[in-house]
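We did not get these values from a lab; they are worked out from the coordinates using the rules stated. All values reported here derive from a predicted model rather than from experimental measurement. Cβ atoms are built from the backbone, for glycine too; each structure is taken alone.
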Structure P
């Protein structure tokens, strides 16, 4: 009986992983092409039967994490060799986990704004739907940011242009989507929504830099 359960678990795991090769690009395309619809889809699916959730796309946190894995692999493959990390961050798994936590700050902060705007108490349950929806649009933004940080290390005029264009497109797309989303969900004007989104992104970027500096300081002391 235990053997059958093990085989069943392997079967489900194998199918899940293999299906990512199909559903990841589909989910990515939908998030870039129809971000508002995908954000609404994420919140709707959380209210559905757990067995049938996200049957037409990847789960938002998994989608974000896979995107960061892809960005991490690209960085390892194409980045210019530099000083090697020491301590816990020398392990690529720990480095990837840190990166996932850092980029999850943006969905978390946007989700907090949604919950507060809806005059709800911040709990694990009220925070989950907006956090999941925010993971869908954070993934393309995270990929653009990571690709820009990889290209800038080449320190050539072409690399600098690629970095600037990638960052500009990534930030512009992300802020535009978030502005549209908050204008719709909070029933406010686009100017007010833009101001709220921009302030949230700036605070998130500040925390992002603080964590990066703290991690760098920790590594240097190890």
Structure Q
């Protein structure tokens, strides 16, 4: 149970800090600073959580990462289910906290949807969005599997490497899909946005669930072949 609680907390913090930063500063690539601040916010959360809850749950805080670990033989199906439920609840809670803060404080949400993902950057193309999420998640999960492998020599630097990699994929992905690579992170904001009357993120949510899961599965399969 402690593992599930850790995943709940970690995912809630990821959404609050990552999506919250996006809501506050915006993600317009032309503006520059907000774009980079959002990328850094997501990456830095991973670094912080890796060194705080990593020794409890492994700090997946992402169903795609948990799927990659499951396929790699690093967790049971029971734990996988528990992790995913905890992560989704954490993302929903984090989004609820953001809704409360921004609405009570009358703060403008620069993203228009609680930092939810969308397809505006790829001109509404679900195919382009799906491919983007598959590729970005593949890179992210492959890195995680590599630096956390028993054969890895990165030691205590694993959390930093993973956080920097998440920052990297956000730098490319924000302008295309808002960068999900994490079904839970997409689910929470999209649902809260829909409750508030903005149903656009829910309509394309499947892209940000299917894409990351395919990317994670491919990363796990490739890593298993390379590691032999």
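One of P, Q was used to compute helix-only ellipticity at 222 nm (-39500 (n - 2.57) for each DSSP H run of 4 or more, over all residues; to 500), and the result was -22000. Which label is that? Kindly include the intermediate steps, with their values, before the conclusion.
Values: P: -28500; Q: -22000.
This figure was derived from Q.
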Please compute mean projected area of the Cα convex hull in nm² for structures P, Q and give me the label with the greatest value. P
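Comparing relative contact order in percent (Cα under 8 Å, 6 or more apart) across P, Q, which is largest?
Working: P: 23; Q: 31.
Largest one: structure Q.
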Ranked by mean count of other Cβ atoms within 10 Å over residues 162-169, the structure on top of P, Q with the greatest value is Q
